[in-house]
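Below you'll find a set of structures to go through.
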Structure I
Amino acid sequence: MSRFSIGEEDFLLDGDPVRVISGALHYFRVHPDQWADRIRAARELGLNTIETYVPWNAHSPRRGEFSTEGILDLGRFLDEVAAQGMWAIVRPGPYICAEWTGGGLPGWLFSAGAGVRRAEPTYLAAIREYYEAVAEIVAPRQVDRDGPVILVQVENEYGAYGSDKEYLRTLVDLLREVGITTPLTTIDQPEPHMLENGSLPGLHKTASFGSRSLERLATLREHQPTGPLMCAEFWDGWFDSWGQHHHTTSAQDSARELDALLAAGASVNLYMLCGGTNFGLTNGANDKGVYVPISTSYDYDAPLDEAGRPTEKYWAFRDVIAKYAVVPPAARDEHAPAPTFTLPLTSAVPLWDVLDLLGAEQELDHLPTADDLGHYDGFTMYRSLDPSAHGVLELGEVRDRAQVFIDREGVGVLSRDHGERRVVLPRSGALEILVEDLGRVNYGTRIGEPKGLVGPASLDGADLGRWAVRPLDLGDVSGVAARARDGEPLADGVVPGPSFAVASFDTPDHEADHFLDTSAWGKGVAWVNGFCLGRFWSRGPQSTLYVPAPVLRAEGNELLVLVLDSAGAQARFVADLELGHTEQ
């Protein structure tokens, strides 16, 4: 049993000064059977600590639940960290940002009318339940109980959002009440007003930045005269968004900044060590006047790439860290190309023919949002119950992409990022609209906004008030895959959308990661053996989906693809990640 504390100049372990050299690894963005490999790579880089956020909305998609299965097994993750002799930093928020859908805040909070990120009773009551569930996992794994957890963070860059000191004090009290005894920290960008607004006396301030290290450490010291200096998010890369370029940063420049930071005696947490993947439908979005959804890959140009392989930045950082800490021998092999092969998508079933498997339809006398129906991710199908005629369909707002059909033939697509709300219906017929939530805003004032269609809806100015709405549940697609296997053969080389298509394949190299090329496909979602790889989109930048080796088997693998527009009826596995063009 050890004691980790904040000293006058250093972090202290049983009274002895220690430096935290950490890396961010989000358990929810890496397949659990690969956690040990990524942690081992961290240790071989010279790190002594692993940091992770905790995504409240992933663990609690509905109030009263707290799932810890599979990729959400935080306890197993922390035990893997401990098994390799490393410490852990846990950042439970409740808000995390993380380019994660909703910034980690559950959609049901907003449906319940909670006033988030402030001292509001409904919100605080829900946080108590959440912290109690987190503490059942984290509290017994604190360093003073022979576990790995040395620090727990309160909120996340709160100074960039608000200044409610009562809220912060309540979070501190709640964490202590549920059994968190480790030192508590806050993090903010090293701007005076953010450092002032985002913390409290008694909480240890840390900073987030990726350049001008000495200047920013000096600003942090001005606002915290004693205690160890720490950059708790050293930005060594950046995230990508659909329709933009792939972001990279110079390995040499980042290594130079890391060197300056460590030479100043500061502790550090690399953000990210390994970014991983926004599997499923978990990516977030930004909206600073224009809605911009984040891509499936969260590679982040980190020292370990999306597939966990060392990059040039890894080796440059390792050389720097070796000047300040003992670095064990590296056992990382040069990565070989992944298996390459092509196979046909053999059969498909129209989306309309599997709607009964995806959720129940509700008839309403008004146009609801997806959130009104308790649906907080993915797709929602709207069907007008009013007689439809040709004319101009106008919607109050589309969140975030709507495919419009007359008699189940596509007549247009409305995209939020283009500000599109109107489409001409060329003829009379049954009006249906498939709406995709492309990711909930994770930063700023638009956090918590509802998804789906926002009324009013009208046709040539006449109100469309009666709707049948079906939230689509894509959590278990086994039934859909079975129908797709029995669907129409794909003989002309094209998968018409919207539909589900399947292919089966063997791969003797099933212990190796694979990379699925999506460049010949338009937009959709892909699964391998029921594991959702995430969204693909021809607007890029990425044109591959990462397939973790643990989801594969030697024989009898099944690829399922939701094709929204149309796609080539072939699936290609390629040799490496293709994350898109850069600005260079």
Structure II
Amino acid sequence: MSASLARPGQRPLRTVARNVGLAASAYRLLVLALALFTLTACTSQRIQPAPTVLPVQTLPAGAGGTLIMALGPRDPTTLDPALVGDVTSAQIVNQIFSGLVRLNAKLEVEPDLAERWALSADGRTYTFTLRPTACFADGTPITAEDLRYSLERATNPSLARSLPARTYLGDIVGVREKIEGKAKTISGVQVLNERTLALTIDAPKSYFLSKLSHPTAFVIDRRAVESGGATWTESPNGSGPFAIETWRHDQLLVLARNPNYSHDLAKLDRLRFLMGAAAGNSMVLYEQGKLDVVDVSSVNLARVQDQSNPLSHELVSVPQLSLFYLGLNVTRPPFDDPKVREAFTLLIDRAKLAEATLSGGAQPAYGVLPPGMPGYDPAITPVGADPERARALIAESRYGSVAALPPIVAYGSQAGTLRDVAKEILGLTIEVRDYESSGDYFAALSQAQFQIYGSGWIADYPDPENFLDVLFRTGSGENHTAYASAEVDALLDQAAVETDAPKRYELYRQAERRILADASMVPLYHDVAHTLIKPYVRGLEVTPMGILSFATVELVR
């Protein structure tokens, strides 16, 4: 998932229901009795053929309160799960919506709306059974048809920015045909009954369930979409632990506890996210006691880490499964020449960048996969700045000299650093430009408009496929450098279906080495999340993929 552009280095789970057969008259009496004397987990006018009576959820003693955080300078790019492609949007969407499965704090796949699933003998068909408590925030039960609708909508070619669906749902049979307008429905999605959904994928793939934890696979309420039109996300009727209570755009977003959440209810009453001027200087607000959690920027890190500073005892630092890099568009001059691309990999001293520029708040990157990711290759040779070799490579290129290079415009994070070192080492002037909004920036990225750009990728699930396949496969929606390699594609194809884990990871390592040799990107650093958390905030898990859920957080003052 694309990282936030806020600043370099900052980070902008069963019970089986029983089917009860009832005669018509007995069924009517039961419904009447339920209406008069009991409450179900999902209050709705939609009659289920097999209702299950569950006790009303109660909150633990002491639960409540409002957690306050700064979200960023402006609104999330989108709150439509089908369109989520950045970290900030995902953080909010994960609180409001839910899917068949989710990742827990250990980054393991566990049931969410599904209470269980079964896998066919050929490893291709997953049959999910929904938990009887699954319902939308207004109490309407969630059915298999709701999930089918959500997947069909996410893959509708008329939906703006359908790229996330291609990336995260593309293993399901028929998805690619649907996105390309060659089919009206997804052939690999079948509703077996109101609580059972089957998904068939094109080949056995160990990472498929993990992909379903991405927001693109989340369920949405068709009624909300159709009645709300273009602004349906203002009141989306989700199924996550929280629901939107107040939204003053670019100023404040308040999420309140969802009383119909299918798991244990959130302990907090509310989440309050400040934006724009209201967020102000988030570090100052935290130190004044006006924020409960805050990301620590590289500017403040050394001060906060100082053991004489009381804040150091509130600091949580977690290396992230991330990569920040410079992307080089292989179809746009001068980066259509591999020697020029290789030269640019030798301009920035990555160890110095991580230590000096980012104040030790990150780890230098020499490969694609971050430490801690399965398949990480510790044998990749660190690369330092080499001005002499860089100049020689450009002289060997078809351009012949630095002076003959066409004008270069750079966008995004670390563009300024690149500009400075290019001027110092090569005497090359690089123009740096930026976009007013991250949404516009990501839109331009998706169209491969840039010669060179700075960006980041944070894992959606802990598997090397999420980096190497998603970012570098020919034609991938997240491959913004237009990189294409038949050799790499073949290795990725083999790794995708390999069942032996060590062999699978070795295939990914081979692909990574080839990608690095082709130099379509310059790895810069792997982020470390540095987060200040007030002592009274309990249960907040900062994982190697950031904060996944606030459902278990409580305030103990």
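Values in this text are rule-based calculations from the coordinates and carry no lab data. Since the structure is predicted, the reported quantities are computational estimates derived from the model, not experimental observations. Cβ atoms are built from the backbone, for glycine too; each structure is taken alone.
Who wins on mean count of other Cβ atoms within 10 Å over residues 336-343 among I, II, i.e. which is largest? The structure with the largest value is II. In this comparison of I, II, the computed figure -0.93 for log10 I(q)/I(0) by the Debye sum over Cα atoms at q = 0.14 Å⁻¹, for residues 248-471 alone is attributed to I. Here distance in nm of label points 7 Å out along Cα→Cβ at positions 168 and 192 was derived from just one of the structures I, II, and that gives 2.5; the source is II. A value of 18.2 was derived for mean count of other Cβ atoms within 10 Å over residues 80-87; which structure in I, II was it taken from? Value 18.2 for mean count of other Cβ atoms within 10 Å over residues 80-87 corresponds to I out of I, II. Look at volume of the Cα convex hull per residue in Å³ for each of I, II: the largest one is in II. Supply the structure label, taken from I, II, corresponding to distance in nm of label points 7 Å out along Cα→Cβ at positions 432 and 488 with the calculated value 1.4. Here the read-out was taken from I. Here helix-only ellipticity at 222 nm (-39500 (n - 2.57) for each DSSP H run of 4 or more, over all residues; to 500) has been calculated and equals -7500, so which of I, II was it run on? Considering all the candidates, the number was obtained from II.
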